[in-house]
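In structure tokens below, several structures.
Read the figures in this text as sums done on the coordinates, not as results from a lab. Remember, it's a predicted structure, so these values are computed and weren't measured experimentally. Cβ atoms are built from the backbone, for glycine too; each structure is taken alone.
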Structure 1
Amino acid sequence: MLGIRGVYEVALPVRELARAEAFYRDVLGLEVGLRDESRRWLFLRAGGQDGMIVLQEDLEAWSSLHLAFTVHDADLDAAIEALRARGVAVEGPVTHDWMPARSAYFADPDGHALELCAPLPARAR
């Protein structure tokens, strides 16, 4: 086996970089890591040094994607309320016994399906 422990970087196509940046930075609280104006890309830190989201402005047709952010279970309900307070429609929380985890689902301005996923200890099932 290769010893893969997670995902470090995910790239998402977006229609308007400024609009997407405002959502991911101001609503989700991600931090700007690097702005590449020549390619119209924005690298955002997701979880400090643990991962990145790369917003890539792309005016062509593309399908929406799904991305899940890991959060602590103790923070999930407050995160849901914070999103709703910003006008974001949120579904959940939903408990997934098979994982086990609790999740909340919402969309970004480009229609990408986002998730806040709070892994649960096996005994919480």
Structure 2
Amino acid sequence: MAEAKDTILAHILKAFIWSMAGIKAAWKNEQAFRWEAAIIVLMVPVGLWLGRTAVERALLIACSMSVLITELLNSAVEAVVDRIGPERHDLSKRAKDLGSAAALISMITAAVVWVLIAYERLLG
């Protein structure tokens, strides 16, 4: 945690370090995150070409990044649930299922945006 005496720059630096630790943990422990990150690294240059306007390019990149954001949040929920204990519980299952559903919806959203923009660019 940041101390009260920290300057704003010190706080930002610490937050950045903690965030990078989270990304490193996701990369190390979450196969879905690795796959999604690899796909997005390949898709960003395509999105920059595919989008005709800055808004289209921003939508393509932002919806792709939202997949990673949602996967990170889903992984955080799973880690907390697993930390509580290994026994099965309806609320634990619900929490994990809801996180998974959020990740799925973010992927569907990204796919819809990509298809609509690609259709307009390539066939419209």
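Which structure, out of 1, 2, was distance in nm of label points 7 Å out along Cα→Cβ at positions 5 and 109 calculated from, if the result is 4.3?
Structure of origin is 2.
With relative contact order in percent (Cα under 8 Å, 6 or more apart) coming out at 26, pick the structure among 1, 2 it was computed from.
Source structure: 2.
Work out the source of -4500 here, i.e. which of 1, 2 gives that when helix-only ellipticity at 222 nm (-39500 (n - 2.57) for each DSSP H run of 4 or more, over all residues; to 500) is computed.
1
Given a computed value of 1.5 for distance in nm of label points 7 Å out along Cα→Cβ at positions 45 and 61, which structure among 1, 2 does it belong to?
Values: 1: 4.0; 2: 1.5.
Corresponding structure: 2.
Tell me which of 1, 2 gives 3.4 when you compute distance in nm of label points 7 Å out along Cα→Cβ at positions 53 and 101.
Working: 1: 1.5; 2: 3.4.
Of the options listed, only 2 reproduces it.
Computing mean count of other Cβ atoms within 10 Å over residues 21-28 for each of 1, 2, which one ends up highest?
Working: 1: 16.8; 2: 12.8.
With respect to mean count of other Cβ atoms within 10 Å over residues 21-28, the highest-scoring structure among 1, 2 is 1.
Assign the value 4.3, calculated as distance in nm of label points 7 Å out along Cα→Cβ at positions 37 and 93, to the correct structure from 1, 2. Walk me through the numbers before you get to the answer.
Numbers: 1: 4.3; 2: 3.2.
Label of the source structure: 1.
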